[in-house]
1. Of the structures labelled 1, 2, which one yields 1.32 when Cα Rg over 2.2 N^0.38 Å, for residues 88-167 alone is computed from its coordinates?
2. One of 1, 2 was used to calculate FRET efficiency 1/(1 + (r/R0)^6) of positions 96 and 128 (r between Cβ atoms, R0 = 30 Å, to 0.05), giving 0.95; which?
3. Can you rank 1, 2 by relative contact order in percent (Cα under 8 Å, 6 or more apart) and just name the one with the largest value?
4. If you rank structures 1, 2 by mean count of other Cβ atoms within 10 Å over residues 8-15, which sits at the top with the largest value?
5. Work out the source of -1000 here, i.e. which of 1, 2 gives that when helix-only ellipticity at 222 nm (-39500 (n - 2.57) for each DSSP H run of 4 or more, over all residues; to 500) is computed.
Structure 1
Amino acid sequence: MGLNLLPKEILANYEVREWKHAIAILSSDFPEEWENILELLRNFQLCKSWITVGGGRKSKVAEAIDNFLFARGWVEKQFETSVRVDEAVMESPTHKVDCYKNRVALELEWNNKDPFFDRDLNNFRLLFDLRAISVGVIITRSDDLQEIFNHLGRGASYGASTTHMSKLIPRIEGGGGAGCPLLVFGITQKLYNENC
């Protein structure tokens with residue numbers, strides 16, 4: 001199993017799941033992107049202040065991850081796709097991918113409604129089938145963070161119908177990503193930092 005290719009500190013701090021040899025593909029075919037992801041995961045901390053402040057267009061978690069990857073050449077990416085039948089061309093644009101670099105697509109789902117997972121997985125499936133991406137990565141939160149949210153009085157903002165691992169795994173196991181190799185990371189309590 002590919003999880004043995006992950007550093008021990010990442011396995012200790014994240015809930016990790018893999019489908020269709022995503023880690024082997026990333027580590028051998030996309031070593032620079034793989035190192036970027038590992039460096040991101042090693043350096044990430046979940047700051048208390050990011051949880052206690054109210055929401056906005058983009059969470060502090062999303063800003064931290066985007067800024068880290070954008071500084072290393074990743075971009076937000078919209079793919080222009082279409083279907084052609086004879087002379088008729090039908091535009092079929094995809095949803096934007098949060099972070100993209102060299103055929104690796106990464107989405108962060110921190111606190112959206114859980115149908116956003118369906119959108120991400122469908123997008124990964126389509127882009128993989130069109131040979132635009134080779135691997136899809138999702139970072140979300142583990143269920144164990146709910147205890148911290150409740151303790152901070154923010155539990156209602158991070159409800160059962162929002163994005164977390166127990167909402168994602170059944171969708172993937174049910175075939176939501178189809179043939180696309182997938183790697184998912186759930187941010188756990190071990191990454192919580194009360195001092196920032």
Structure 2
Amino acid sequence: MSKQRWVFEPGHTDAQFSVRHMMITNVRGHFKNVEGFIEIDPDNPTDVTVEATMKTAELWSGDTYRDDHLRNADFFDVENHPEITFKGSQAIYEGQNDLTLSGELTIKGITKPVILEVQDLGRWDTPFWEDGEDKGPITRAGFTATTCINRQDFDVSWNGALDKGGVVVGDKVDITIDVEALHTPT
């Protein structure tokens with residue numbers, strides 16, 4: 001059997017990050033409208049290809065000043081690096097609905113290996129509205145993936161010092177990706 005193709009529905013797929021701020025709290029941000037696809041062999045589910053792209057200019061943290069700072073060269077440098085990408089190719093199933101997905105994350109032109117912990121949320125046949133018309137049913141699949149990176153590995157390195165050895169921004173970044181994918185029969 002050939003691979004099945006699932007295309008991310010951008011309006012329902014996003015990536016979130018959380019990083020320690022001022023040593024006492026976490027700040028969160030989002031990249032909405034993540035684009036990408038999953039290709040998987042149903043007879044051999046470890047044979048998978050996943051690609052995802054986030055537009056760095058679409059970053060949103062809820063604070064305009066902070067968003068502008070995150071978009072400049074101190075952090076994501078959106079003018080020179082308009083996208084963050086992930087390419088995954090090796091899945092290892094840890095249970096019926098849990099797997100790890102190994103791949104490469106590229107931020108600011110720097111590519112590093114990462115492992116995503118993925119929870120498969122299942123499949124469901126649903127309506128599919130396009131131009132005011134239900135063109136369904138269409139099968140949707142849902143996934144939640146998490147990982148943790150060190151932002152210094154990707155040259156996202158701006159910081160400020162606080163007293164007693166503290167820093168304005170922590171190095172550890174927790175990432176959560178929520179995917180809603182549509183099956184696109186070939």
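Please treat every number below as a calculation from the coordinates, not as lab data. All figures in this text were calculated on a predicted structure; none of them were measured in a lab. Cβ atoms are built from the backbone, for glycine too; each structure is taken alone.
1. The value was obtained from structure 1.
2. 1
3. Values: 1: 29; 2: 25.
Checked 1, 2; max of relative contact order in percent (Cα under 8 Å, 6 or more apart) sits with 1.
4. On the way: 1: 14.9; 2: 18.0.
Checked 1, 2; max of mean count of other Cβ atoms within 10 Å over residues 8-15 sits with 2.
5. Going label by label, the one that fits is 2.
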